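Asker: Next up, some structures in C-alpha cells.
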Structure P
Amino acid sequence: MTNLPLKIGLLIFFGTIGFLSFYNNSITCDCVKRISYENNDINDGINLDSLFRLPDSSELKVVLDEWKNFNPKSESSKIIKQYTYVNKRQLNLIEHFAEGQKHYGVILTPSEFDPTQKYPLLLYATGLNQATPIYNLDHSYIKNLLPKFKNYFIVIPSFRGQAFETGNEKYCSDGFFGDAFDGATDDALRLLFLAKKQFSENINTERMVSYGVSRGGTVALLAGIRNPELNGVISTTGPTDFSSREVYNRYGFQFRYQYLSEIKPMIKLRKKMLRSSPIHFIENISQPIFLLYGKNDRVVPLSNAENILKKLEGKKDLEYFFAEAGHSFEESDRVVEWLEKYNN
C-alpha cells in the first residue's frame, strides 16, 4: 500500500509523456521537419546596393522568356482521395509529380454538379503562414467562401513545402517552403492544367479567374501575368515587390529565408526576387483586375496597390477597394459582385 501513490504518480507521468508524444506527432509532418533556418545568415556580407539596384530591360526579358517556356504539364497524376465537402461538393485530392517532385492539390466540383453542364473556375491561392506549412482543409477560410461560389469549380494548390491536412491526415508537397511566390505560381498553374484535363467537358475555359489573399494575392497576380487563359485576377492584400531594400528591412528574417538562404550568383538571387514581384510585369496583364487592400495594413502596406494603379493608369477594367482595415479583412460579397460583372 505504501507504494500506491508512487505507482499512480508513475502512471500519470508516463501517460502524460505518451500523450505529449502522440500530440507532437499529430501536429507535425514532413513539411514541418524540413524547415530549417540555419542558412538564414549565409549571405550577410552581400552588397545590398547591387542586390537591390533597379532591374534593366534585359533582366526582365530573361524572366518573361523563361515564363513563356514554362511547361505546366505534370509527369503523372492521380486522385488519391475523394469525399463530400461543403455544399455537397466533391473534394478530389490530387497527387501529381513535376520535375521529379511530388505535389498535392484539391479540385472541388460545383455544388449540385451536373456532368452535362459547364461551369466557371476559381483558382484559389492560399496565404503564407511562416510559422507552419500546414493548411487544414477542414478548418480553412475557403469554407466560408464556398457558399458564395456554388456554381464554380474551386482549384486549390498545396504549394511546395506545404501540407494539406484533412481527416487528421497530412499530405506534404515536396520542395523548398521558401520558394513561396514564383515557385508557388508554378504549382498553381500546373494544378490548373490538371483540372482542365480532368474536367475537360465541364470547365468553361472562358470563365477562369485567379484569386488569393496575402501571399495568395501575389500568386493570383503572377498567375494572371503568366497565363493569359485566365479571364480575371483578384488580389487581396498581396505583396507586389520583393526587389527593394525597404521590403528587405520590412520582412527581415522571412525575406532572408526566402531569398538569401542559399549561396548563388548575384544574378540568380536577383532573378528570384524579380520573379516574385508582379509590379515589374503588371503591364503584361490584359485581363480585368480587382485589387482589395487595407488602408491600415502594416504587413502589406497600401503602397503595394497604389504602385500597381500608377503603372496601369487608364486601364478600364481595373477596379479597387481600399478597406478601413489592416491586413485581415473579408470582402467576399464585393468579390462575388465583381465576378458577376466581369466573369459572365
Structure Q
Amino acid sequence: MGFIWFWLVAVMLVAYVVLDGFDLGVGVLHLLLTRNDEERQTTIRAIGPVWDGNEVWLLASGGTLYFAFPLLYASAFSGFYLPLMIVLWLLILRGISVELRGHSSLGVWRTFFDGLFCFSSTLLIIFYGAALANVIRGVPLGTDSYFFLPLWTNWMVGPNPGILDWYTVIGGVVALVALTIHGALYLAVKTDGALQLRARATVRLLWGGLVLLTIGSLVATIAVRPSSLQNYYAHPIAFAIPVLVAACLAGILSFNRVGRDYAAFLCSAGYLTFMMVGAVSGLYPVLMPSITDPNLSITIDKALSGPHTLHVGLVWWGFGMLLAIAYFVFVYRMFRGKVDLGATGYGH
C-alpha cells in the first residue's frame, strides 16, 4: 500500500504541475507578451474557465498526504511554515487579480490587477521550484522528525541551509523558464494572430535556456545528493527518463517551428511529467531526506497510515478521482478551440 500511495500522490502532483503550470505561465507572460488591453483580456479568457479547477489537484495532493502520510504532512507543514504562508498569500492575490480585474474598465484598476497577476504568478512558480529542490536536497530533520528552515542563511548547501540557497534557486529558475514556455505554448494553442506569433517566438527564445538549465540542474542534483542515482543503478530502465526528457525538449522546438502548437504543448507537458517522475524516482522510498543523519529521513514505512485508513481511503480516492476526471473532460471539451472575446464572462 505504501508503494501505491506514494505514486498516487506523485501522479496528483504531476497533474497539478502540468495543468496549473500553463496558467501560471500565462500569468508570467500576461504583461510581457501583450501589447494592449484587448490582448491582456484574451490571455485571461484563455485560462478563465479552467484556472481555478486546475488548483483542485493541489488541494487533493495536500488532502491525500494528510491521511496517507500524516507524519510527512505534519513535518513538512511545520518546517515549511514560512514559505507555505507566502504561497498561500500569493494564491490569494493571484485569485483576486483574475476575479477583480474585469469589475471596472478604469485604466488604473486594470493595470494594478494585471501587475498583481503577473507578480503573484511569477513568485508562485519560483517558490514551487524551490520547494521541490528543498525536498530533493533534504532538510535538517531532528529525532522528532521536525525541522525549521529560515528563508535563507548563507546561500550554501550545508548542515544549516535556508529555504533559498544556490541549489534551490536553480530549481526556482528551472521552474520559471519551463512553465513560462508551457504557458506560451498554451497561448499559441488558444489564440491566433499577432499574439499567437509572439507566443511562438517566446518559446524559441527561451528554449535554449531551458536546455542549459535542465542539464545544469541535473549536474547540481547529482553533486548535492549523489544518492539520488541509487535507484537508477538498481533499476537501469529508469535511465529512460532523461532520454524522454531530451526527446520532449526536442519535440517542443521542432513542433513549435512548424506551427504545430498542440503537439508542442503536449511535449511540454511530457517534459514536466518526466522531470517530476525523475525527481521522485531518485527519492523513493524516502519522502523527506535528512541532511543531518540519513537514518532520520522520513520514509514511506515511517510515515504511512494504518491499513484500515489506507484501504478505505483508496476506495474514496478512486471515487473522487473519477468525478474530478469527468469534470475536467467536460470543461476542457466545452471550452476547446480559440478564445472568442465576443463571449460573455471570461469563457470562449
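Asker: Please compute relative contact order in percent (Cα under 8 Å, 6 or more apart) for structures P, Q and give me the label with the greatest value.
Answerer: Q
Asker: Then there is this: For structures P, Q, which has the highest computed value of distance in nm of label points 7 Å out along Cα→Cβ at positions 158 and 182?
Answerer: When distance in nm of label points 7 Å out along Cα→Cβ at positions 158 and 182 is computed for each of P, Q, structure Q gives the biggest number.
Asker: Taking 104 as the value of volume of the Cα convex hull per residue in Å³, for residues 126-197 alone derived from one of the structures shown (P, Q), identify that structure. It would help to have the intermediate numbers written out before the result.
Answerer: Numbers: P: 104; Q: 95.
Source structure for this number: P.
Asker: Among the shown structures P, Q, from which was the value -25000 of helix-only ellipticity at 222 nm (-39500 (n - 2.57) for each DSSP H run of 4 or more, over all residues; to 500) calculated?
Answerer: Considering all the candidates, the number was obtained from Q.
No value in this document is a laboratory result; all are computed from the given coordinates. What you are looking at is a predicted structure, and each value in this text was computed from that prediction instead of being measured. Cβ atoms are built from the backbone, for glycine too; each structure is taken alone.
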